[in-house]
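S.K.: So, here come the structures, one by one.
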Structure P
Amino acid sequence: MSEALVAAEAAGTGVDPVPGASGARQFWRRLRAQRAALVAAAVVALLVLVALAAPLLTALEGQDPTTYHPSLVDSARGGVPIGSFGGIGGDHWLGVEPQTGRDLFARLVYGARVSLGVALAATVVQVVIGVTLGVAAALGNRWVDQLLSRFTDIIVAMPLMIMALALLAIVPSSFPRPVLVALVIGLIAWGNIAKIVRAQTLTLKELDYVAAARLSGWGTWRIARRELLPGLAAPVITYAALLVPSNISVEAALSFLGVGVKPPTPSWGQMLTAADVWYQAAPQYLLLPAGALFATVLALTVLGDGVRTALDPRAASRLRIGTGRKREAKA
């Protein structure tokens with residue numbers, strides 16, 4: 001790869017982009033061969049579309065996530081929604097929230113924006129920090145590697161939930177809570193991706209094309225940018241795809257514990273916090289956010305596993321071999 005780049009620069013021509021395009025085509029072909037991953041991708045795309053179109057959807061319903069409707073709850077029974085199935089009707093497609101009468105559909109779709117947005121933002125922070133420190137540790141001298149590796153070990157050993165609870169409790173409430181939750185998760189939970197990137201970078205350093213780039217006079221960071229980062233794309237994308245559902249669960253847990261997103265901003269974890277005492281009187285108030293959270297985490301996990309298989313030719317080969325053996329056994 002480096003020799004081709006050096007030769008192309010010397011000849012004043014560009015590098016043939018076909019290998020990269022061929023790799024992308026192979027990735028999409030492998031991903032399309034996995035039906036579960038395609039279904040998961042469709043579910044994730046639908047959830048993202050719902051989150052982005054939350055204002056439009058609530059406008060079609062004629063509701064918003066913060067307006068109280070006290071006339072729609074029975075105060076004599078403790079705030080249970082009036083009507084069948086939690087007040088479901090033409091004006092409130094999924095019913096209303098107990099005690100407050102806020103529209104459940106509006107809070108659910110706006111909660112998707114918060115939960116998915118926090119998880120994606122936290123994942124970006126984790127990837128940026130993890131890749132930067134992992135590559136720096138692998139390319140630095142022995143002292144830099146030891147220092148960054150020990151620091152990463154400390155971060156990995158720190159209990160995420162306890163540290164997040166402590167940090168979220170001391171930050172002023174005036175700070176935007178979704179942004180704060182994303183930053184806290186991202187700044188605490190980057191250790192594992194840094195260790196993966198460091199190990200992969202150490203392996204890539206020993207390959208011939210990296211040695212050729214070093215002999216051609218390229219600097220350390222030019223080698224990292226041109227030769228190592230493309231080789232790190234597959235493991236980083238795979239791990240990032242698996243980080244998103246984990247971060248959604250962490251955000252939901254923090255909101256459930258009361259230190260995450262604060263009312264009136266809706267999130268699925270916050271809705272579960274308030275629903276734990278209403279599961280008998282208004283079961284949809286518990287089942288709707290719990291079902292949305294479960295479907296999102298499951299779809300993202302299946303999609304992440306599909307991306308891992310599509311990016312790893314050895315895994316794809318093992319799948320083909322296993323499928324071939326099954327067909328032979330049936331024949």
Structure Q
Amino acid sequence: MGRYNWFTSQPYPLESPNPSYSDEEYADVDWDSLGFGLMATDYMYITKCCEGQHFEEGQLSRYGNIELSPAAGVLNYGQGLFEGTKAYRKENGRVLLFRPEQNAIRMKIGAERMCMASPSIEHFVHALKQTVLANKRWIPPPGKGSLYLRPLLLGTGPVLGLAPAPEYTFLIYASPVRNYFKEGSAPLNLHVEENFDRASRRGTGNVKTISNYAPVLMAQTTAKKRGFSDVLYLDSATKKNLEEVSSCNIFIAKGKCIATPATNGTILSGITRKSVIEIAGDLGYQVEERAVGVDELIEADEVFCTGTAVGVAPVGSITYQDKR
């Protein structure tokens with residue numbers, strides 16, 4: 001992978017787990033039947049801090065429910081962020097993370113936008129590593145999937161009037177997963193949505209706030225009932241340009257040119273997206289981050305989606321205004 005040393009032991013090696021953790025090599029899981037669903041693992045990482053302070057070193061506790069005030073900022077005003085990343089098991093037994101510092105940076109940017117305290121990049125990565133090691137037996141065998149890690153940043157302090165929460169919680173839990181879409185590695189079947197927007201200009205579409213995701217459920221549920229894999233959204237201003245799919249970025253390829261919508265404030269800057277752009281450039285492709293018209297789909301040689309959960313997923317068909 002050229003100069004992009006993302007899957008090697010540097011700079012994020014995972015050392016041997018603490019002896020107090022389970023010494024089983026693998027949990028009792030049918031790895032061949034693994035999908036993308038929640039499976040409770042052993043431990044989660046948790047730490048708290050008050051507004052205006054810094055997060056201290058957290059602790060690992062058994063996976064389970066957390067207690068929240070009914071007036072918590074995250075429950076009343078949606079003051080929350082999440083990230084997603086994965087740990088992989090290599091053939092030689094090593095466990096590796098994929099560009100975790102990029103998730104840490106993105107959470108920090110999102111926290112600034114949402115007026116939240118956030119962990120440092122070093123703290124974020126260290127906490128991920130601890131969570132992975134504590135749940136090592138849940139990492140699938142090589143080629144059977146990965147351990148999905150879900151860092152959460154929540155406004156857990158009580159607040160009645162609209163204001164930043166007085167306390168924040170940083171939490172990481174994990175679940176073994178395989179393919180995000182039910183199609184597995186088969187090409188996706190997307191529907192272009194025109195009645196609902198995913199994000200609007202000068203909103204929060206470019207940060208991974210929890211409030212970005214529930215609004216897509218209506219269009220997504222309707223599309224899935226009609227047999228589609230997911231929904232492809234257009235820009236809210238003109239309804240002429242591609243934005244992204246409900247949970248992933250989109251690319252079109254034509255010859256040696258690859259284009260993807262520019263992250264202009266309404267699109268999430270995906271880490272897999274960033275990686276594909278860098279690799280494509282190294283392989284001699286012309287990569288364009290720009291406005292991509294919906295009418296360009298018909299001329300594309302290839303279309304694919306990228307994201308932490310989906311990986312790199314080929315698109316087999318797109319339906320737009322009842323034309324497939």
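S.K.: Assign the value 25.1, calculated as mean count of other Cβ atoms within 10 Å over residues 109-116, to the correct structure from P, Q.
M.R.: Structure of origin is P.
S.K.: With distance in nm of label points 7 Å out along Cα→Cβ at positions 93 and 293 computed per structure, which member of P, Q shows the largest figure?
M.R.: Numbers: P: 2.3; Q: 5.8.
Once distance in nm of label points 7 Å out along Cα→Cβ at positions 93 and 293 is worked out for each structure, Q has the highest.
S.K.: Compare distance in nm of label points 7 Å out along Cα→Cβ at positions 245 and 301 across structures P, Q and report the one with the greatest value.
M.R.: Q
S.K.: Given a value of 81, 60, 43 for Cα extents along the principal axes in Å, calculated from one of P, Q, which structure does it belong to?
M.R.: Numbers: P: 81, 60, 43; Q: 57, 54, 38.
Label of the originating structure: P.
S.K.: Right, next: With relative contact order in percent (Cα under 8 Å, 6 or more apart) computed per structure, which member of P, Q shows the largest figure?
M.R.: P
S.K.: Kindly point out which one of P, Q the value -23500 was derived from, the read-out being helix-only ellipticity at 222 nm (-39500 (n - 2.57) for each DSSP H run of 4 or more, over all residues; to 500).
M.R.: Here the read-out was taken from P.
Just so you know, all these numbers are worked out from the coordinates, no wet-lab data involved. Just so we're clear, the structure is a prediction, and the values are computed from it rather than from any experiment. Cβ atoms are built from the backbone, for glycine too; each structure is taken alone.
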